[in-house]
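What follows is a group of structures, each given as structure tokens.
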Structure 1
Amino acid sequence: MSSVVVTGVSSGIGWGTAKVLLQQGFQVFGSVRKSEDADRLSAEWGESFTPLLFDITDEQAVKSAAAVVRDHLQGQTLFGLVNNAGIAVPAPLIYQPISEYRQQLEVNLIGPLIVTQAFVDLLGADHQRKGPPGRIVNISSVGGKIAGPFLGAYAASKFGLEGLSESLRRELMIHGIDVIVVGPGAVATEIWEKAEQVDTSPYQDTEYISAMERLRRYMVDGGRKGYPPERLGKIVWQALTTPHPPVRYGYAAVQHPVRNWIIPRLLPKRRVDAFTANSLGLKRI
């Protein structure tokens with residue numbers, strides 16, 4: 001049975017990915033940060049699922065988890081690594097506390113590299129292992145190519161992840177390990193419930209509060225109508241198993257791709273700026 005490691009499986013895309021991979025006959029090692037999530041998912045998915053308890057920013061904990069997977073593999077290569085775990089910390093950039101901005105980069109950009117370094121030998125960088133080299137799938141976002149207002153920290157982390165993925169893909173060719181990006185749009189997960197509860201009071205007296213509330217309503221409404229997590233799980237499964245996958249899955253992972261992906265990337269940036277400003281009320285004071 002081939003094995004895949006997926007980070008952040010307690011909910012959302014990670015949960016949907018783990019579910020699909022289990023249905024396809026994989027042994028899934030899934031990271032969670034809470035023991036109660038580990039217990040819940042183990043009961044839900046059975047023996048083909050093994051929880052790994054770690055925060056992706058904790059280097060020692062990640063290395064310990066990699067040792068668990070190493071023992072299970074018994075000299076075989078790991079079929080795949082899915083770097084999914086991430087967060088969104090919205091705020092106007094000129095007012096956002098640097099600690100929040102740093103946290104966003106730590107989790108979404110540095111964390112995936114910590115995990116990759118810990119598991120890359122198991123994927124085939126250690127040539128003593130038996131079996132074909134594995135693949136790495138990095139979960140980016142539409143926000144890895146298109147940056148919206150109040151999501152600057154998130155966009156910076158995802159733009160960075162896209163660049164990291166491209167460099168890593170070329171570096172790992174020497175080991176035969178492929179790196180693929182999946183850049184989804186809105187996915188119907190509990191993140192939108194969390195978005196509705198985001199505390200905007202620190203920015204209540206700024207010039208941005210009205211536009212922030214408009215954007216939040218738009219994102220919550222759109223997110224609840226997004227793709228189910230299992231659909232993204234199927235795309236990740238394709239990225240891991242297709243003989244010659246594209247380097248990035250974007251169009252297929254975005255709902256209403258013409259409106260939400262193609263047109264914004266074809267239009268001149270200034271036109272997109274103007275449309276955004278008109279939609280959110282970001283006109284000059």
Structure 2
Amino acid sequence: MAPAILLVGTLFGVSLIYGLAQSLGLLTGTDQRTLSMAAYQNVLSGSEGVGTEFWPSLGFSLWIAGVSTLLSAAGALPVAVWLNHQSGRGRQMDTLALNWNLAFPHLVWAIGLLLFFSQSGLLARLAALLGWIQNPADFPVLVRDRLGMGIIVDYVTKEIPFLALIVLAALRSQPEDYGVVATNLGATPWQRLCYVTLPQILPSLISGSLLVFAFVFSAYEVPAVLGMPYPRMLPVLALDFFANPDLHHRAEGMAISLIIAAVVMVVAAISLRYEKRAGYSQ
């Protein structure tokens with residue numbers, strides 16, 4: 001694995017160094033040749049310019065990532081437990097059904113939600129045609145809303161199959177003897193779930209949920225399609241400043257990108273640490 005690790009590490013390292021240099025003011029096309037923390041000060045100050053939008057965007061990103069992760073984990077657990085009890089042909093088809101959802105990119109899924117649930121979408125026009133509402137504009141705001149519900153729905157419907165596959169793999173790798181012993185000792189199905197099944201799959205579910213959180217927190221395409229102009233998630237805000245005609249704003253965009261990367265790396269470190277502790281305890 002050394003060649004592949006070396007290639008990925010080199011590309012990631014060069015990109016990280018390049019982004020750090022730009023965030024410190026070493027930009028092509030400008031006359032600045034000295035390192036400066038001005039971009040980070042502008043981003044974190046909260047007083048003017050990008051600073052006035054960074055903290056609301058950070059809170060909005062944490063809201064979207066946190067709610068999406070919790071709902072995805074809560075939905076994946078019963079799905080995986082139910083599928084684990086299937087037998088015969090149903091046991092073979094369940095993985096295919098989950099993978100079918102994963103085959104669609106998040107961007108395609110987001111555009112589909114926009115076409116169906118926007119106030120000018122298919123459902124709004126159908127409701128107006130059936131007389132349920134007077135015109136499509138009266139349709140409830142389900143996407144591009146201030147709470148980001150459209151973004152959350154996109155991620156939840158995409159990440160439940162992902163987490164369900166992880167939990168299902170953990171369930172099917174465990175011996176069935178524990179459940180049989182619990183049943184013979186008089187445990188109810190609810191007690192088996194709480195005291196046998198959950199302890200077996202909790203490490204996999206938590207590790208997968210941390211990956212989902214990191215992905216949602218750093219993803220761009222879905223909030224760009226389904227999000228509002230304000231507040232915006234951090235990746236959308238970062239790209240907006242990076243693409244600004246004023247090259248000096250590129251440093252601020254890079255600073256936001258590195259802050260996103262730092263949060264993702266912290267979450268990844270927590271996930272690895274938890275996996276090691278779970279492995280030791282087992």
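Bear in mind that the values in this text are calculations on the coordinates, not laboratory data. Predicted model only: the values in this text are computed from it and were never measured. Cβ atoms are built from the backbone, for glycine too; each structure is taken alone.
Given a computed value of -13500 for helix-only ellipticity at 222 nm (-39500 (n - 2.57) for each DSSP H run of 4 or more, over all residues; to 500), which structure among 1, 2 does it belong to?
The correct label is 1.
Mean count of other Cβ atoms within 10 Å over residues 106-113 computed as 17.4: which structure among 1, 2?
So the calculation was done on 2.
Thinking only about FRET efficiency 1/(1 + (r/R0)^6) of positions 74 and 258 (r between Cβ atoms, R0 = 30 Å, to 0.05), which of 1, 2 has the largest value?
2
With distance in nm of label points 7 Å out along Cα→Cβ at positions 34 and 114 coming out at 4.5, pick the structure among 1, 2 it was computed from.
So the calculation was done on 2.
Comparing volume of the Cα convex hull per residue in Å³ across 1, 2, which is largest?
2
Computing distance in nm of label points 7 Å out along Cα→Cβ at positions 50 and 82 gives 1.8 for which of 1, 2?
1
From which structure (1, 2) was relative contact order in percent (Cα under 8 Å, 6 or more apart) calculated, if the value obtained is 19?
1
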